[in-house]
Structure P
Amino acid sequence: MNKTYTHTFFLFWALLGLMYVLVGSHAFMHSIQDDRWLWADPLFQLWTRLGEGWLMPLAFFALWRVHSDTHKRMAALKALGATVLLAIVLPQGMKWVFSDSPRPWTVFPTVHELPGLVKSFYKSFPSGHTAFGVAWTAAWATLAPKKYQFPLAMAVVALGVGFSRIHLHMHWLHDVIAGGLLGLGCAYVGIRWSGFTETH
């Protein structure tokens, strides 16, 4: 795993965890929604899509292009594939286990609505978008050649996906924290299982 990405991720998630301990998920949601930046709604509606699977064909193609060594290229693609698969299956499995967990729309239904946003009311825990966003960005920051890894930018992308889920009133803070940790775990297991190393 890329050390810069991992350290930055844990810094971001430690701050989220501190907010959870000091404020709690409900109060944090209130603080976001009571003074929500309506001008940022379109931005976060786009940003949240970076935690969806539509981007993966582009990621696989880009990873294939940036690797010149055929053997390393195949190992990287295998690792990304394993990471993506885990990041789809595990969060959805946990959502099934915690299917009764209410989303913010269930608890605070009077929040200003966003045009085009499809509301969900249950299966809140964990945040699947956050898990997927963290998983693929952590994988990219590890699997791409060094000059294409952009670990700090990838960590910011992952944090933005998580925050977008709160801003869009789709997930609680604790959903995002759990989703991010799960996503990092998916990347770690996927990369280790594939046998990918920097000197592969």
Structure Q
Amino acid sequence: MISLGVWSPKGGVGKTTLALNLAAAAYQRGRRVLLCDMDPQQSAVDVFNDKQLPFTVLKGQPAIVPRADLIIYDLPPRTDVEIIGDGILVPMRASILDIRAVNKSIRHIIKKPIIKCVNAVDVRRQDERLLAMRLYSEGALLIKDRSIYSRAISMGKTVFNTDVYGASEARTEVNRLLDAIDKVLGRQPDE
């Protein structure tokens, strides 16, 4: 079993959307997946309550470690909480304020691999695109701004259990993100 914390000191960077779609990607690959919603807003639980997701989402951390291949922790955007997981995915927007907040707060993550992800990159905006490409050249992963992510969530789904316009491209980039996470955490990517 491996665990992944999805954490950022900033709110509104897409932690829950990434957590839900990563869980769906792992589930599609035949893994037993559990998503633990640690955020007081409980947005992942709200999506799960629509009964469209094929994996389980729990409120908080389970008292007993369940049988799972992957546990994803959707963590709150705070620095005064324990940042749990074998590795930590740190989403941010392609904005100087997000980058500064992440770089200041990342010291709270001790002895764990950190995977930076520039999320919801609007490639039509030159400054945002250039900043995202600079972060990419420094090792960050990129997820484009696609309406399918919010559209799927509004239906209680992920991009993996809907076939509306844009879902295929979104699945490709989430799978690429999962492959990179697997590599960092020492798991061989699924074929």
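Which structure, out of P, Q, was distance in nm of label points 7 Å out along Cα→Cβ at positions 18 and 138 derived from, given a value of 2.1?
Attributed to the structure labelled P.
Can you spot which of P, Q the value 56 was calculated from, given it is percent of Cα pairs over 13 Å apart, for residues 90-145 alone?
Attributed to the structure labelled Q.
To test your reading of the models, identify which of P, Q gives 16.6 for mean count of other Cβ atoms within 10 Å over residues 74-81 when calculated. Before the final figure, lay out the partial values.
Numbers: P: 20.2; Q: 16.6.
Source structure: Q.
Compute mean count of other Cβ atoms within 10 Å over residues 10-17 for each of P, Q and report the one that scores greatest.
Largest calculated value belongs to Q.
To which of P, Q does the computed value 23, 20, 16 (semi-axes √(5λ) of the Cα gyration tensor in Å) belong?
The value was obtained from structure Q.
Suppose you compute helix-only ellipticity at 222 nm (-39500 (n - 2.57) for each DSSP H run of 4 or more, over all residues; to 500) for every structure in P, Q: which one lands on -22000?
Derived from P, not from the others.
If you rank structures P, Q by relative contact order in percent (Cα under 8 Å, 6 or more apart), which sits at the top with the largest value?
Comparing P, Q, the top value of relative contact order in percent (Cα under 8 Å, 6 or more apart) belongs to P.
Every number in this text was worked out from the coordinates using simple rules, so none of it is lab data. Keep in mind the model is a prediction, meaning the values are calculated, not measured. Cβ atoms are built from the backbone, for glycine too; each structure is taken alone.
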